[in-house]
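Since every read-out is calculated from the coordinates, none of them should be taken as a lab result. This one's a predicted model, so the numbers in the text were calculated from it and none came from an experiment. Cβ atoms are built from the backbone, for glycine too; each structure is taken alone.
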Structure 1
Amino acid sequence: MPQYFFDIEHSTGVASDNTGLLVSDAGAARDEAIVILCRLIATAGPDDVVHDFAVWVRDPDGLYVIEARSMLAVAWKETLSS
């Protein structure tokens with residue numbers, strides 16, 4: 001199985017994956033990138049902040065082959081009273 005590397009980009013910078021993960025193929029690497037992205041969103045920081053996340057996937061040759069990106073914006077809205 002090929003080894004893919006999942007670099008994570010977020011508001012504080014980029015974290016390079018130096019360990020990698022053995023997956024069956026590029027499709028499985030894509031699926032894993034989406035899982036990682038969902039975990040990042042689920043653990044996002046405080047409200048009223050915009051979060052921009054990306055997972056960059058490198059193949060066994062070190063080439064970027066997949067980008068999974070999402071933006072999360074959460075803000076409290078005042079309740080309208082009648």
Structure 2
Amino acid sequence: MTPQQQKWLLESGDAASNYFNGLAAEAVEKFMRELKSQGVTVYEIDRNEFSVASRNFANIPEYKNVWSPGLYDRVTKILGK
């Protein structure tokens with residue numbers, strides 16, 4: 001592909017991604033409203049606090065052998081943690 005075609009492809013991919021993300025966000029909002037209207041209690045969490053609290057999960061003795069060797073390190077590396 002030419003540089004211009006590559007640019008168009010990246011731009012259209014970004015546009016499609018943004019469009020999909022908007023649709024997904026709307027669907028989640030609609031679903032949450034529906035759940036709440038039916039009496040479901042929804043708890044909002046602090047994602048940063050949850051991330052910090054869950055970092056040692058793989059080291060809890062009951063769960064330590066459940067993870068495949070190296071999986072926790074691979075996942076945290078991918079997530080940039």
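Structure notes:
- Entry that produces -7000 once helix-only ellipticity at 222 nm (-39500 (n - 2.57) for each DSSP H run of 4 or more, over all residues; to 500) is calculated, selected from 1, 2: 1
- Here the criterion is FRET efficiency 1/(1 + (r/R0)^6) of positions 40 and 72 (r between Cβ atoms, R0 = 30 Å, to 0.05), and among 1, 2 the highest value is seen for 1.
- Parent structure of the calculated result 6.4, given that mean projected area of the Cα convex hull in nm² is the read-out and 1, 2 the choices: 1
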